[in-house]
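What follows is a set of structures for review.
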Structure 1
Amino acid sequence: MRSNTARSRGAMPLGTLGILFLVPALFVLGMGTKNVVTSSRNSICTTLTYSEFAKQMPKSGWYRITGTVLDVAKSVYWEENGVPIDVFAPVRPTSGRDTASGDIYVELTDPKTLSGFMDLNSARKSGGEVGARNFAMQHKDIFLQKRDISGLVTFGHRDPVGEWSKLGLDAANLTFIEDGWIPKIGLAYFETVMGLVFTLICIGMMSKKVRDRRV
């Protein structure tokens with residue numbers, strides 16, 4: 001009997017567990033709902049040449065842009081503990097600087113690019129800008145990617161550590177493309193349902209705590 005009492009005293013009350021897990025549950029629910037809306041609104045991919053896209057400069061949508069070069073060597077990047085986690089490469093036309101060229105950046109998160117960019121920074125630290133240029137020239141497949149891009153277009157970005165402003169760029173007025181994005185409506189609905197279920201469970205646990213107190 002004493003052991004059962006000790007276990008009950010040591011166990012965390014259901015109401016407390018409900019409070020602790022409510023925030024993560026609401027986060028999953030919010031993200032799922034956001035992804036459902038985003039995937040639903042951008043279910044059709046529009047293909048444009050670089051020149052056509054630069055003239056229109058859409059602020060949202062799912063686009064495939066042809067005739068582009070990703071100048072990864074001139075990227076703006078974010079890092080954690082010295083490791084790049086997001087690389088934003090300027091997008092140029094394959095034919096050179098286009099008369100309709102705009103400030104367009106593509107967000108790259110693939111392991112090959114992130115690893116290559118980290119090595120580029122190491123080359124810059126050891127050999128200066130000359131070392132960085134030589135390294136980039138030796139790995140043109142990474143730092144000068146001539147390929148079409150496809151993904152979700154958004155307008156404006158945050159600049160939490162001032163990396164964009166250091167280059168004289170206003171991230172809030174630039175166009176960004178999330179490379180490789182595709183609508184995942186099924187996954188989005190799953191996230192929403194799971195978030196809703198866990199939210200209701202947490203609320204139920206909290207309600208039980210209130211009822212127990214009244215008793």
Structure 2
Amino acid sequence: MKVENIYNLSSFLKCKSKFGKIFNNDKVFPANIFQNHINCYIAFEYDWIDSELFFDGMKSFLGKMGDGEFIYYTISPSPEKYLYPKLNYFGVALVNREASFESFSHFLNGEGKYLDAPKFNTDTIAIFSDSMEWGIIGSRDWELGIFGGISREILNTFIDSFEENRDMYKSIKEQVMIYSEMFQFGIDQWENYSEILSNYEDKL
């Protein structure tokens with residue numbers, strides 16, 4: 001099975017409709033862009049999304065959730081207003097659970113066209129499925145990924161899908177503290193990341 005890069009407008013609009021059931025189209029990260037029913041969160045480093053270990057864990061998670069595929073969806077820059085007019089693609093793909101990492105990496109790297117690579121042209125992305133029970137938001141600028149679920153049980157199912165790599169996932173506060181030590185946060189950075197802590201406070 002392959003990774004299907006979306007080039008057709010009608011196919012993109014179907015993905016956008018699914019996106020809107022899990023995320024709020026009117027909000028911009030670092031605001032909480034999840035819909036209200038997604039109410040608990042876990043954090044990880046953004047670059048983890050590009051790795052084979054993440055991909056393998058996602059496939060395991062999809063299997064446990066009964067999902068056949070996930071959607072990789074570019075939020076920023078705008079697929080409709082920027083990516084498609086400028087680069088003739090949306091930065092959106094359907095990734096089958098049986099797809100290889102090589103095919104996913106091929107998509108991320110622009111299918112051989114460096115200038116078209118979502119890996120380098122996207123600022124904020126989402127990963128989700130037909131399920132309304134979970135979603136992932138990733139921000140390159142903030143170097144942060146956040147998994148959101150409707151319950152602690154789904155959070156634990158997600159984390160356990162990564163087996164020995166489960167320690168890649170931390171509370172948002174723990175991940176922010178790691179960054180504060182790594183990047184020696186000043187006052188402005190603390191204020192910015194404090195906004196994330198406030199916006200993504202668990203509601204359970």
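Laboratory data are not the source of any read-out in this text; all were calculated from the coordinates shown. Here the structure is a predicted model, which means the values were calculated and not measured. Cβ atoms are built from the backbone, for glycine too; each structure is taken alone.
A few notes on this one:
- Source structure (of 1, 2) for P(r) over Cα pairs in 5 Å bins from 0, in percent, for residues 58-105 alone, computed value 5, 17, 23, 22, 17, 9, 5, 1: 1
- Label whose coordinates, when Kirkwood radius over Cα pairs in Å, for residues 34-73 alone is calculated, return 11.5 (choices 1, 2): 1
- Test item: helix-only ellipticity at 222 nm (-39500 (n - 2.57) for each DSSP H run of 4 or more, over all residues; to 500) calculated as -11000, pick one of 1, 2: 2
- Which of 1, 2 yields 1.00 [FRET efficiency 1/(1 + (r/R0)^6) of positions 66 and 130 (r between Cβ atoms, R0 = 35 Å, to 0.05), calculated]: 2
- Parent structure of the calculated result -0.45, -0.70, -0.85, -1.19, given that log10 I(q)/I(0) by the Debye sum over Cα atoms at q = 0.08, 0.11, 0.13, 0.17 Å⁻¹ is the read-out and 1, 2 the choices: 1
- Among 1, 2, which structure scores highest (criterion: distance in nm of label points 7 Å out along Cα→Cβ at positions 138 and 186): 1
- For the structures shown (1, 2), mean count of other Cβ atoms within 10 Å over residues 122-129 is largest in 2.
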